[in-house]
1. Kindly point out which one of I, II the value 20.9, 73 was derived from, the read-out being Rg and Dmax of the Cα atoms in Å.
2. Where does the value 15 come from, among I, II, when relative contact order in percent (Cα under 8 Å, 6 or more apart) is the thing being computed?
3. Thinking only about mean count of other Cβ atoms within 10 Å over residues 23-30, which of I, II has the largest value?
4. Matching task: 22, 16, 9 is the computed value of semi-axes √(5λ) of the Cα gyration tensor in Å, for residues 63-150 alone. Pick the structure from I, II.
Structure I
Amino acid sequence: MAASVSLPHSQPEPPAGLVYSRESFADVPLPEHAAAYPEFRYMGSKHRLLPWLHGVLRGLPFETAADPFAGSGCVAYLLKAMGKRVVASDFLNFPAVIAAGTIVNNHHQLDGPALSALLKKRRKGPNFIEKTFEGIFFSTGDLRFLDRVTANLELLPHPHQQDLARAALIRSCLKKQPRGVFTVSGDLSRYDDGRRDLRLTLEEHFLEQSAAFNQVIFDNGRQHTAKRADVFSLRPRGIDLVYLDPPYVPRADDNCYMKRYHFLEGLSCYWKGQTIMEDTKVKKIEKPYTPFSYRRTAVDAFDKLFRLYRESIIVLSYSSNGFPDREELEGLLRRYKTSVTAYERPHRYHFGTHQAVERATVNEYLIVGR
């Protein structure tokens with residue numbers, strides 16, 4: 001356990017069994033492979049915190065780890081790079097697809113024949129994306145490219161190659177879309193700050209992303225799983241450690257991932273089984289319910305979450321701009337764990353890419369219950 005630090009005089013002494021640490025782990029290198037994982041422009045991404053997370057995680061005894069809020073997949077991939085068996089899931093589909101392509105997949109890359117199959121011209125093919133999103137997102141050529149490649153996925157011989165291709169498509173769309181969110185549409189010239197990402201076609205992006213994702217495929221000798229699932233539908237067995245990064249209620253705005261990334265969610269399954277809200281300007285998808293989105297239900301949801309994983313080491317990732325506050329979460333966790341260590345470090349989130357970019361400076365926490 002890291003050495004504790006003195007708290008400011010204005011703060012009360014922590015309860016028995018609770019330790020605070022501001023150890024930076026600045027001298028702890030990332031394991032091989034972890035640094036190569038592509039960074040996603042994703043709300044709340046922990047990619048830039050990976051060295052700090054690794055510094056904490058490496059001191060804990062575990063072989064099997066669950067990440068039931070996988071998001072961009074960077075922490076689950078870090079766990080794989082640490083040699084652990086990983087069980088990744090998310091209540092949205094596209095994070096599960098990313099995890100399947102990069103974590104479950106131990107061998108399959110997008111080689112020359114695979115790329116040729118994906119880029120193959122079709123005389124007739126589906127045009128759902130072009131028809132639905134014309135004038136909303138991307139150019140006509142880019143939309144036709146997405147229709148074509150998605151249809152050609154069936155030509156790839158292995159499902160892991162298909163997942164990897166979808167992951168490359170998802171990151172391509174995030175890089176091409178101004179601010180990386182699908183809440184803005186129409187004439188996007190006001191967001192054009194000269195970035196290269198805005199000028200490349202989606203096909204050019206896809207070729208670059210295919211090469212980037214090929215670099216992260218490796219076998220750590222373990223078998224991993226990834227699936228779309230609400231955390232409360234899971235029945236964890238044999239999980240030594242769980243990393244929890246739920247969509248906490250922010251002090252302002254909202255935490256709706258579906259609102260920001262509905263296009264990626266639809267793309268990951270070609271909108272099969274999804275209900276499009278036709279009266280919305282950007283053709284949103286109906287969002288699934290999560291109790292973590294509302295103040296009236298969030299506290300009970302965290303308590304239920306800690307109870308679900310009470311047999312595992314619990315590592316909660318949290319931020320000072322969230323509700324409930326850290327002290328309340330520590331109290332909830334101490335219902336199930338006798339030892340709680342709270343690690344803290346300042347962090348600045350960069351969300352957006354135009355001149356009015358949102359920058360939030362917060363204290364980031366890792367709360368470890370054992």
Structure II
Amino acid sequence: MRLAFVSFETIHHRRTETNARLFRILELLAGRGHEVHVCCAGFWSGVTSTLERDGIQYHAVSVDRRARRSFLLRLPFVLRSIGPDVIHASATPPTQVHAANWGGRLARAPLVVEWYEGGSQSDPENGPTDRAGIPDDRWHRGAIRKPDRIITPSRLVDTWVREGGGSGDRISVIPNPIDLDRIEATQPGDRTDVVYARRLDEGANLESLLLGLAELRDRNWQATVIGDGPQRGMYEDLTRDLRIDDRVTFAGECSLEERIAAYRSAHVFAQTATECVFPTELAWALGAGCIGIVEYHTDSAAHELVEGLDRGFRTTSEQELADAILDAGDLEHRTFDDSFRALDVDHVVERYLEAYETVGGARGLR
């Protein structure tokens with residue numbers, strides 16, 4: 001199948017959750033033998049307008065990110081020249097969805113839109129916006145109406161899209177993929193009781209976990225915090241103020257291999273962030289056998305992964321979180337959980353291919 005992805009900014013420009021999600025998907029599809037093209041702003045030096053890297057063909061629709069207007073004007077014609085079976089555009093920024101829609105008309109190809117975030121906070125020109133929900137403006141409303149199918153990572157974003165005018169029968173919820181084979185092949189690390197993993201910024205809400213752990217000072221436990229960010233110093237100070245600094249290890253940034261090893265060795269993974277469109281690290285941890293404890297927040301989809309699980313807890317306060325950690329102690333320790341096959345890479349790729357087939361674009365390899 002010939003697939004044309006549209007993303008003004010890619011992971012090669014800047015690493016964001018949106019860019020990382022799209023790159024992982026097109027990487028997996030290319031690995032399956034599909035012909036993958038990416039229409040983006042140029043990120044390489046030289047005079048050529050195309051670049052092939054790891055089996056993916058990149059097209060510099062504009063010279064760089066400063067030429068956004070040029071990108072939007074040229075995109076429909078580049079898409080027509082590619083002649084794709086399906087056009088798959090990121091919703092960020094929403095203006096590129098409108099341009100991709102024109103490209104779809106010229107190329108006679110259906111349009112699928114990846115709606116990973118709420119607003120356009122990844123937009124380098126417009127700056128940060130509120131993640132909770134989708135802005136009510138003509139660009140976003142049009143970007144919701146025009147696609148043949150919209151893909152979201154969670155029911156949370158699905159709800160935002162519906163509230164913005166999206167039709168439920170045109171929306172597919174497909175999670176971020178994990179790799180269960182990779183988990184099973186990774187050796188567990190040093191034993192720990194509780195692990196937390198996220199960028200330590202204003203949305204991390206690590207204090208909820210630390211306050212919950214402080215309630216358990218008289219118990220024997222060790223916790224590991226994976227991740228770095230501007231709030232790390234504040235959280236390290238808080239552990240000292242709570243007199244638990246000798247039991248909480250701040251591991252900083254870790255590779256995926258190191259994170260998997262930590263999850264396989266841990267008993268509990270705690271998710272307390274206030275904003276999360278899909279809890280990717282929680283997904284890896286659940287696949288690695290962790291018991292999931294999620295603090296519920298309106299703008300977080302994390303609770304969706306633990307609903308109905310015997311090895312999952314949903315909490316709303318530090319005291320409930322502390323109680324959940326104690327209750328988790330009665331459950332067996334595991335280093336792998338095969339029941340999360342629905343999150344595995346093979347299943348996720350099949351879900352994307354099904355979405356493409358639904359819009360009538362499956363004319364090539366499967």
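Nothing in this text is a laboratory measurement; each read-out follows from the coordinates by a stated rule. Since the model is a prediction, treat every value here as computed from it, not as a measurement. Cβ atoms are built from the backbone, for glycine too; each structure is taken alone.
1. Values: I: 20.9, 73; II: 21.5, 68.
Label of the source structure: I.
2. It must be structure II, since only it matches.
3. Going through I, II one by one, mean count of other Cβ atoms within 10 Å over residues 23-30 peaks for structure II.
4. II
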